[in-house]
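What follows is calculated from the coordinates using simple rules that are stated; it is not laboratory data. Predicted, not measured: the structure shown is a model, and the values here were computed from it.
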Structure P
Amino acid sequence: MAYERIEDHGVIGNMRTVALVSVRGAIDWYCFPRFDSPSVFAALLDDEKGGSFSIRPLEDRVIHKQLYWPDTNVLLTRFLSPDGVGEIEDFMPVVVAPHSSPDARTSSSAG
């Protein structure tokens, strides 16, 4: 797997930690439970041993788009193909509990 460019990532966080989500639907960087904690996923630094988590379409002929819902830290990643559209909403809730992890919602529609 090739390295993703840093500009091809969106950021989600909860004021305690942060994750970088690629336009291809992979969490390539995530340290838990705080910014100064060891990384859980670090494919951004080592694409073979760093690890990542991804939700992605099986098809290779896909156009990738990323945007934030207005005035939020909710990242929307879209996969556009001739067969339909897939979406992932990634976010990290800000909660009083000491540990919070990324959440994702997925949806798809056939064209």
Structure Q
Amino acid sequence: MKKCTDKQSSGGSQDKRWHHPGGKLRELGAGSLSDAELLSILISTGIKGKPAEKIAEEIIAKFGSFKGMSNQPLGKFLTIKGLADRKIIKIAAALEIARRIVNEVLQEYEK
């Protein structure tokens, strides 16, 4: 992923050196990204006038956190303009992977 020049703008809350949070992740690591930036990678593309980063920010604002998102029925995500089944399914899959990791760690801890 190419960096933006000083004259270019990436929009959203991300660093202006990257066109998309994926470039930031590649260069600085996943820990350097905000929750909205990580989520925007899953969302991938936005809609006219609303980039993926803005959709992600709206989701985080609506549900408060990844934990808040994980407790919601998938239909609640459909109320956010720019999300459709394919994007919601990607988000749900990522949340399920996280849940399984947490359960695995807890099981190992209990041994």
Structure R
Amino acid sequence: MNKIDLVKIIQNGGATLDDSGRPVSFRRGYQVSKKDCYILNARHTNKILKAINGILNSLKPGEFCGLWVDGGRVYVDISERIPNRRAALKLGRERAQISVFDWRTGAAIFC
């Protein structure tokens, strides 16, 4: 991941990244956080970049690095894709998540 790509992701409101740092997109399924990692000021791109690259280097198979922007902050987590809505919402609740991301609609679903 480089700074130019990161700035674009922040401007777009976030992304889900594979282990090489490339944004992914799926037609179906749900993205569920496994671990909340960082909440950083959106203007501190060097800190965000360092955090993301550290996560990317530690991802296990089936894990992704998620970023989303809200209120001038960038939230960074490790997530996984779950194909079934019921299972995704159950995992989200078990992990004390507010919501999971629905790939088909492009919207968050509250747990």
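Remarks
- The maximum of relative contact order in percent (Cα under 8 Å, 6 or more apart) over structures P, Q, R, that is, the highest value, falls on R.
- Which of P, Q, R yields 0 [helix-only ellipticity at 222 nm (-39500 (n - 2.57) for each DSSP H run of 4 or more, over all residues; to 500), calculated]: P
- Mean projected area of the Cα convex hull in nm² - structure with the largest value, from P, Q, R: Q
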